[in-house]
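Novice: In the part that follows, the structures are each spelled out as structure tokens.
Since every read-out is calculated from the coordinates, none of them should be taken as a lab result. Since the model is a prediction, treat every value here as computed from it, not as a measurement. Cβ atoms are built from the backbone, for glycine too; each structure is taken alone.
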Structure I
């Protein structure tokens with residue numbers, strides 16, 4: 001059975017594992033949404049339709065033409081993500097700390113793991129680091145090179161002008177955003193991922209046009225919604241300052257203004273984009289180590305992404321959130 005972490009959190013009975021899952025969900029809207037398939041191996045082969053069979057008409061007493069559809073196979077690999085959460089025995093046993101030192105060190109490590117996953121979900125590039133999985137940026141590049149040009153859209157506003165500069169720039173941007181949404185299978189992606197500045201600018205435009213809706217997540221936090229699609233700031237890397245989706249990603253085609261991107265995603269196991277894991281997330285309390293006076297907790301999660309339908313992802317680029325960018 002496939003689960004999202006949000007669903008798994010509701011039924012998890014192991015206190016330690018539930019605390020880990022909930023920390024991930026607090027720090028990653030991706031992990032809140034993505035469904036996971038347990039494959040029991042380090043790689044899986046994805047079979048997707050390439051060409052459909054021909055369908056025609058026949059004469060009375062005649063047969064139909066015989067044709068077959070074509071398939072293609074893609075291999076998706078597992079990456080071994082995890083960490084050790086260590087706390088020195090002396091610090092763990094100190095009575096003058098304001099909180100449980102070991103618990104704090106674990107929360108810090110889990111936050112870092114969530115930020116790492118968020119980063120690689122967008123920027124993962126196994127050609128530069130074979131140990132990480134391929135993220136959305138490289139996957140959109142790949143489907144574009146395969147001929148799915150609708151999945152890679154240039155905002156194409158006036159060179160150097162931000163989308164908040166004028167009504168014309170705002171409406172041009174909304175037209176392109178609708179084009180991105182329409183490019184996704186079923187014309188209804190689950191999420192649009194962007195950075196903080198982009199989310200604030202988009203929220204401003206949608207509020208002005210009376211197009212902004214809201215919902216709430218499992219922690220009762222407000223989530224912005226446009227045309228039924230959830231909007232999310234994917235956040236920063238573990239250094240707490242570097243944006244995962246930057247505002248200096250690429251140069252706008254028409255000029256030299258620095259710009260950013262929005263990524264659209266639709267999740268679905270076996271058909272769209274989904275998470276794969278060799279086995280589910282494991283959290284093990286190793287106790288006090290023999291070699292050093294350190295308490296250790298181990299996080300181990302062999303995971304990756306799998307893409308069956310190129311139309312389940314897309315990217316709108318060349319967006320200047322404001323004229324001062």
Structure II
């Protein structure tokens with residue numbers, strides 16, 4: 001199966017920052033992995049409390065439960081100093097060879113359709129976020145190696161049995177139509193070919209990668225749309241009360257110096273986008289890119305406000321990571337696109 005990447009993501013390799021281990025999110029452990037972990041604990045090769053995972057009655061049948069967390073919020077098997085015994089370790093993970101599937105998949109975000117596997121990354125991962133600052137490579141969609149999941153099949157949105165999205169229909173001209181051409185009233189939009197979808201995605205990624213414009217102040221309403229999609233039981237902070245003032249004073253003046261980095265981030269929202277299949281096709285992807293830009297603007301404003309200075313690399317890196325923490329990990333994509341119009 002062909003795997004499609006952004007050129008800026010090819011060659012990504014985990015540097016074991018531990019960000020995913022300390023994110024405080026629930027980590028499910030599969031039933032076929034739990035016995036091996038328990039055996040390692042019983043043999044003394046791994047040190048862990050007896051209640052190292054808790055049952056989750058609402059979980060899928062193949063999930064034994066959710067890993068316990070340390071008082072700090074880190075995974076029960078995370079060792080920040082990297083000192084573990086028994087099993088080979090990496091990045092302070094005491095069960096690295098036995099780690100759950102969710103851990104193996106982070107930070108890969110996949111869509112699988114009849115064309116192949118489409119891969120983007122969560123930039124909550126510091127290594128992925130830092131790759132955005134490598135502006136030596138033009139951003140484009142390229143064929144690349146399979147996702148390195150150590151024998152685990154890629155998981156994500158499986159659209160292999162779905163139809164390609166429809167043309168823009170009454171929302172705009174059909175792809176490939178002459179400029180200014182609109183569909184006749186009452187015309188039923190036709191399905192795009194997958195080749196046409198690929199062409200449109202390539203064009204959007206190229207456009208975003210070369211966009212040097214500076215946006216208006218972020219829309220709090222659009223930001224709240226993303227917040228409203230947060231999974232039940234979780235929460236996300238509101239935009240700063242003075243977001244417009246801080247945007248104009250601390251963020252907008254430096255935004256233009258980072259447009260290549262920001263364009264790469266937005267290209268990662270256009271590629272392997274679940275919006276293509278859960279929403280209304282290309283228009284939904286365009287809207288998702290727009291909302292992602294606004295979320296990044298708000299988080300950049302928040303980062304600059306907390307630092308009391310303009311947008312620099314540390315503030316932008318924090319904003320990129322926080323934007324994807326919300327958009328990729330906290331927001332439910334099905335809820336986000338349920339009322340897509």
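Novice: Identify the structure, out of I, II, from whose coordinates relative contact order in percent (Cα under 8 Å, 6 or more apart) was calculated to give 25.
Specialist: On the way: I: 25; II: 18.
Structure I accounts for this read-out.
Novice: Out of I, II, which structure matches 78 when percent of Cα pairs over 16 Å apart, for residues 129-232 alone is calculated? Can you show the working numbers first?
Specialist: Details: I: 65; II: 78.
Of the structures listed, the value fits II.
Novice: Once mean projected area of the Cα convex hull in nm² is calculated for all of I, II, which comes out largest?
Specialist: Details: I: 22.9; II: 19.2.
Looking at the calculated values, the largest one is I.
Novice: Out of I, II, which has the highest value for distance in nm of label points 7 Å out along Cα→Cβ at positions 145 and 289?
Specialist: I
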